[in-house]
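The structures come next, written out as structure tokens.
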Structure P
Amino acid sequence: MSFAELDHLCRRLEALDHAQAMLGVDEAVSMPEGGGEKRAEAMSVLASMAHEMASAPHIADWIAAAEAEDLDAGQRAAVAEFKRGYINRTCLSSQFVARQVNARMRCEQLWRSLRARNDWNDFLPSFENIVALAREEAACRAEVLKLPPYDAMVEQYDPGSRTAEIVRVFADLKSFLKGFIPEALEAQARRRAKRPLKGFAGPFAIDRQKQLGLALMKAVGFDFDHGRLDVSHHPFCGGVPSDVRMTTRYRTDEFLSSLMGILHETGHGLYEQNLPHDLGHWPSTKARGMAMHESQSLFQEMQLSRRPEFWQFALPLARDILGLAGVEVEDMLGHVHHVERGFIRVDADEATYPLHVILRFEIEQDLITGKLAPKDVPDVWDAKMQEYLGLSTAGNYSDGPMQDVHWPSGAFGYFPSYTLGAMMAAQQWAALERAVPDAAVQIERGDFAAINAWRKEHIWSKASMFSTPEIMRRATGEPLNARHFEEHLKRRYLAA
């Protein structure tokens with residue numbers, strides 16, 4: 001009956017996860033600033049309770065006994081993934097978890113106010129505390145998992161990924177992009193000489209932008225009976241599969257950054273909403289790491305929503321809702337395919353975006369190993385920005401190392417997932433096109449049923465029942481292959 005005992009435990013843990021997820025969403029979307037201290041305390045207590053419950057010593061006996069029971073394939077996969085999670089949880093004490101959650105929330109709250117003031121000096125002490133806790137976490141995990149410290153952190157976001165392989169893939173990609181980006185900018189200049197980029201006449205009312213975003217979310221398959229869209233300081237997709245909470249941020253002088261952000265987060269939301277319901281309280285039915293999650297958001301945003309066929313379908317809606325008189329598909333493509341070296345990762349185009357990720361990947365490795373001190377991050381950031389993108393962030397902390405929520409919230413090891421996800425998305429699209437040859441025609445009609453059916457069969461329904469490499473192999477017929485991403489960039493950005 002040990003499987004039954006684990007099953008009961010998973011239901012209780014799911015309830016605590018649900019509560020923590022919703023408190024986190026409320027903290028980012030609705031909570032007044034004065035509520036931050038008590039919210040941090042409440043969430044640290046819940047995190048500690050969940051950790052104690054999920055890492056109790058007797059659970060090891062339950063796992064061993066369940067492994068000896070007569071289980072079906074789904075139950076065996078459930079126990080195997082629970083065991084992997086249990087080993088990772090037992091790396092940390094509940095006291096450490098409570099202390100870390102409290103520190104992370106306080107640092108993130110401080111970051112929100114200090115980033116707006118470009119105030120690195122006041123942010124630094126809190127950031128130093130977060131880095132110290134991350135190093136402590138990495139050391140604890142490394143000892144148990146028998147991995148190098150940074151690998152032990154990456155394991156929490158993308159199980160099975162290892163730094164050595166990421167370094168190899170990113171080195172090749174960095175070399176490719178060094179030559180590709182100048183070529184893409186030259187091709188863009190030639191296109192602009194033939195057809196100058198047409199600007200959009202704002203301002204764009206926020207309620208109209210939201211109306212368009214909601215319409216496109218619905219069109220691509222988002223279920224509003226189990227999710228909603230709000231506003232936050234930093235766009236995210238949170239909540240739980242039965243109640244997915246997405247956010248965006250709006251500007252009235254332009255609309256595309258918010259709209260494409262909404263479509264990006266919708267990719268996350270579709271993945272969550274389409275995970276398996278059977279054994280839905282077990283870890284095996286949760287999303288398979290952040291690289292896979294990012295592959296789904298980037299599939300939606302980059303592979304689908306920046307295609308000419310998508311804008312054949314979406315532009316009439318945008319004209320009607322936003323009043324884009326005289327705007328043609330080619331004008332939209334000029335904006336959504338625009339390549340430009342910039343400071344902000346979340347606003348970067350897909351050609352320059354990987355360099356933003358590689359920069360952070362390199363810095364956070366050195367932060368975790370102790371090679372780099374937190375106080376020296378701005379100088380290293382500036383040097384790498386100048387080398388990779390030809391831009392200086394000297395003295396510009398809000399557009400430099402303070403621009404992302406990840407480090408204030410303690411998410412070290414997350415950043416590689418973004419670019420690994422982009423590569424995976426391109427490879428998934430190539431496989432989907434083979435299975436659905438008229439996919440582009442269907443997109444032009446605004447019909448995403450067959451595309452979503454392929455994604456559900458090959459990605460969403462697999463959840464965490466297999467490793468990321470195995471899911472990719474089963475879905476696409478080959479291991480992760482960066483060639484698909486490079487060929488995608490060439491087709492999209494080097495056309496005359």
Structure Q
Amino acid sequence: MITVLDCLENTTLKYADNIICKDVKKEITFADFQQNAQAIGSFLCRYNVMRKPIAVFMDNTAEAWEAMLGVVYSGNFYVVIDALMPIERIKNIFNTLNPLAVIVDDKCAGQAMKLGMDIDIYMYGEIVKTSVDAAKLNVVRRRMIDTDPIYALFTSGSTGTPKGTVLTHLSVIKYTQWYAETFNITSKTIFGSQTPFYFSMSVSTMFSTIYTGAKLVVIPKQFFSFPVKLIEFMNNEMINTIYWVPSAMNMIANFKALDNHALPYLKTVLFAGEAMPTKQLNYWRQHLSKDVLYANLFGPTETTDIATYYIVNRDFNDDEPIPIGSACSNCDVFVLKNDGTLAGENEEGELCVRGSFIASGYYDNSEKTKEVFVQNPLNTHYPEIIYKTGDLVRYNDRGELVYITRKDFQIKHQGYRIELGEIETAVSSVKGVYECACIYDKIKQLIVLYCTGENLTSKEILLGVRDKLPKYMMPNKIFVLKSMPHNANGKIDKKLLQNTYQEKEKK
């Protein structure tokens with residue numbers, strides 16, 4: 001197996017009539033999915049180039065997934081654009097990307113036209129009718145190697161400028177093999193997909209589906225506001241595996257939806273993207289069957305999706321953080337202190353990753369690439385690139401990695417170095433708290449806490465954490481919100497909270 005296309009074709013030979021994807025509009029078999037992807041690839045071969053970016057500007061549907069693989073069949077790599085993304089951000093991405101073309105559906109066509117950029121725009125519904133040109137596709141495949149890019153995923157940069165992480169066939173295949181083997185993904189797996197295709201977590205479900213013959217069901221976004229309807233949908237579709245951001249899981253726990261509604265088909269619960277509050281995880285564990293597997297997955301887009309994982313195999317108190325565990329197979333991690341030496345037990349340091357999961361770098365951004373994709377400082381004998389994640393972690397007394405915070409979330413307050421994530425863990429354990437997030441007012445030197453919950457007051461929150469946090473870590477300002485803002489990926493939107501706070505303080 002060299003490319004993800006070989007993977008798709010091998011699986012289609014075995015499971016041609018199995019459903020690969022079901023969305024709100026339709027379901028499609030592996031055979032038809034491959035046919036449509038090859039048709040789109042044949043159309044795009046007209047450019048007669050390889051390893052160039054092509055944007056897929058479509059809603060989160062099976063058709064978008066076909067277009068993504070169609071781009072790969074043409075020898076190029078895809079970039080998925082969020083259908084709800086502001087025009088200016090799309091322009092910023094396209095100015096960096098300079099894509100050959102954009103594939104759109106009916107919903108996004110008008111938005112694409114508003115860009116006013118000199119880029120070829122093609123309707124999915126038209127190009128999917130192209131006859132498959134096996135000869136052209138074969139020419140492309142003979143030139144394709146496993147270090148060719150398959151996609152670039154644009155995430156927000158610290159400067160506000162999106163940066164595009166480039167991943168290869170090799171990285172995706174190696175990562176997918178680990179994911180499928182570790183979590184027993186098979187042709188019997190039915191994924192309930194929460195994450196949009198432009199988010200790195202979708203890579204795990206999409207490519208393990210292609211690799212094993214599993215089925216991916218796109219859960220309508222609106223159900224994540226109505227927990228009972230969400231559970232009913234999952235049961236109707238007999239979903240047995242989920243890989244969600246914790247905010248989605250919290251919604252079910254906070255509304256106590258499992259008190260009166262069961263999930264009998266669910267056997268594997270995976271979560272990543274942000275810290276999973278232990279209180280809400282304990283709720284799930286108390287209400288589902290004892291044989292359900294839970295795992296905390298951790299990693300950035302730059303490591304395909306995940307670098308470490310922890311299968312939950314013991315009980316935790318509500319105020320204990322869930323470990324991020326140890327490295328995935330064929331992936332190595334180590335923890336570097338500020339002085340460049342390896343961290344010992346309970347010593348804090350930056351998580352670094354090496355191995356084939358690592359991305360090639362950032363598209364057309366050599367300066368940023370050189371900052372974080374660096375020579376392994378522990379190896380001075382031959383070239384070896386590692387990725388510096390920017391995540392602060394430590395090993396606990398069990399030898400498990402525990403996440404502390406992002407380097408940029410660490411603050412200096414009253415002379416103490418503080419991780420805002422530690423405050424959030426403590427607050428999350430307080431009775432009645434649904435969600436919480438901390439930001440820091442650098443000018444006034446105040447720890448600001450935002451939270452949602454049931455009949456909460458600032459006094460109750462402070463009383464709830466006084467035995468868990470030292471005085472210098474206690475929040476200085478507390479805002480109880482009716483609802484917590486979330487970004488397009490479903491994670492708590494801390495940037496929005498920070499901006500909102502700053503605007504309020506100016507007035």
Structure R
Amino acid sequence: MAVDLIIRSEAVYDAATGTASPGHVAVAGDRILSAGRGPGDEHVGPRTRVVDAGDGLVVPGLHDNHTFVTALMLEHAGADVSGCTTASEVVDALRSAPEPPAGGVLLARDAVLGDAARAGLPDALDAAFPGSAAVVLGAGREWLVAGRAARAELGDGLDPGSNEALAPLYAALARDAGVVRRTYTDTARRMAAQGVVSVKEIAFDDYLGMLPVLDDLTRSGDVHLRISFASQPVQAPADLAFGDRARAAHASPRLRFHGFKLMTDGSFDEYTGDLAGPADEWTARQHPTVDYAALRREARRIVAAGHNLALNADGDGAVGRCLDVIEEMLLDGMALPDLLSLSDVSLITDEDARRAGALGVFCEVYTQLLLIEGYTPDLVRDILGPEREQRLGNHARLLSAGARLTSGTDLPLFFPSLGEAMLSAAERRFPGGGPAGGWHPERGLSRAQVVDSWTGTAAAAMGLDGWTGALRPGLRADVAVFDRDLLRVPADGLAGAAAVLTVAGGTVVHES
């Protein structure tokens with residue numbers, strides 16, 4: 001049978017063996033017709049396009065299991081005032097910006113102002129926009145200034161360092177359908193360039209009212225990403241009625257309701273992660289207050305209503321307490337959801353890795369974790385201490401215990417990169433390198449295991465198992481072709497790797 005597209009390469013990935021061999025992938029319509037050894041000549045017809053990828057690695061399309069595209073609205077809304085040097089210039093730029101819709105906000109972004117100019121901003125905003133919500137955001141989200149009307153409408157708690165604290169601002173920006181469209185179309189384009197075809201996306205409460213726009217974008221094909229969306233309650237407890245409506249209205253792979261996500265702690269490197277063990281120098285500096293009783297009640301309410309649940313836990317203490325919550329539900333005879341997950345899991349003890357495996361939960365981890373700018377072995381040891389540091393990126397223990405490991409980026413914390421994920425999670429490198437042989441290499445993954453965390457297991461975590469996630473006949477034609485064989489190149493060759501071809505459901509969505 002003649003097909004639409006044949007991709008040939010010296011390195012076609014086989015998840016069953018964790019190896020790549022010479023072969024082909026043949027695509028007919030939106031499905032894979034054939035995949036395996038040989039050039040696939042029997043499928044070539046007069047209208048077949050043949051792509052020779054050389055020795056570039058061919059894998060299933062990638063799935064990012066933790067994104068927060070909402071935050072990128074801050075890059076696509078309002079006026080860019082990076083060239084302004086005074087408060088009056090910022091105000092003039094806002095006056096020239098398009099008027100936001102009702103309930104929206106006037107946003108100036110990427111401001112670079114000295115202390116004196118910044119000190120004059122509140123009065124300047126109040127004078128220029130007495131009845132309109134106006135906000136100025138510093139470059140890199142270093143600071144935020146809100147006018148009196150903005151504070152009255154959005155509250156006094158806007159903190160540029162906390163996405164949860166910015167929830168009212170995100171909700172105001174989301175009222176502008178143009179901002180939502182620009183944000184998601186640009187993000188989808190950039191993710192296609194890294195081989196990503198699906199995301200599990202988080203947004204607050206009722207998804208900030210963005211679902212009609214996302215429905216239109218994914219239905220029209222303007223956004224190729226398949227979006228499994230989860231609600232993170234911020235301004236009120238989980239809205240189960242919203243969940244019921246979303247589950248009924250959005251059940252297709254194109255746009256589907258995934259469930260609810262509950263936060264526990266913050267980030268260990270900002271001293272807001274809940275760490276296990278007795279009080280020590282770390283906990284003396286700052287120990288987060290986590291209301292685990294409230295978390296337990298909310299988790300049980302969500303699960304009893306039949307919804308999927310993700311528990312965010314960065315520190316090893318938070319991970320252990322979240323596993324307690326899950327075990328208690330199981331002991332009480334509650335039916336656990338199929339797509340139950342722990343999110344972040346930056347730190348985990350070996351014993352809790354065993355518990356996670358026994359419970360069968362999905363563990364969403366940052367496989368690019370060690371490459372955070374500024375990270376060094378000395379910094380990690382200073383923050384965590386010599387005993388606890390081995391729990392950072394403890395991926396090998398999770399896998400050996402039977403836990404289902406999936407990759408996420410918390411975009412824009414990271415931007416998806418399969419090469420960088422291998423450099424961090426398999427080669428155990430830091431931005432500046434690290435010790436010979438890698439940092440605690442016994443805790444790392446193989447490169448093939450990194451691929452699996454972005455493909456087959458990641459698809460299963462989104463409820464798409466048996467539909468996508470593998471190069472197998474009959475499955476959705478989701479394919480990513482890279483510019484080099486990521487399984488074989490030296491470690492130094494992993495950085496900078498990019499997809500040269502991305503196919504989503506049989507449609508080429510990226511090519512370079």
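Only the coordinates and a few stated rules stand behind these numbers; no lab work does. Predicted, not measured: the structure shown is a model, and the values here were computed from it. Cβ atoms are built from the backbone, for glycine too; each structure is taken alone.
Given 3.2 as the derived value for distance in nm of label points 7 Å out along Cα→Cβ at positions 59 and 187, which of the supplied structures P, Q, R does it correspond to? Let's see the in-between values first.
Details: P: 4.9; Q: 3.2; R: 2.2.
The correct label is Q.
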(message) Given a value of 21.9 for mean count of other Cβ atoms within 10 Å over residues 131-138, calculated from one of P, Q, R, which structure does it belong to?
(response) R
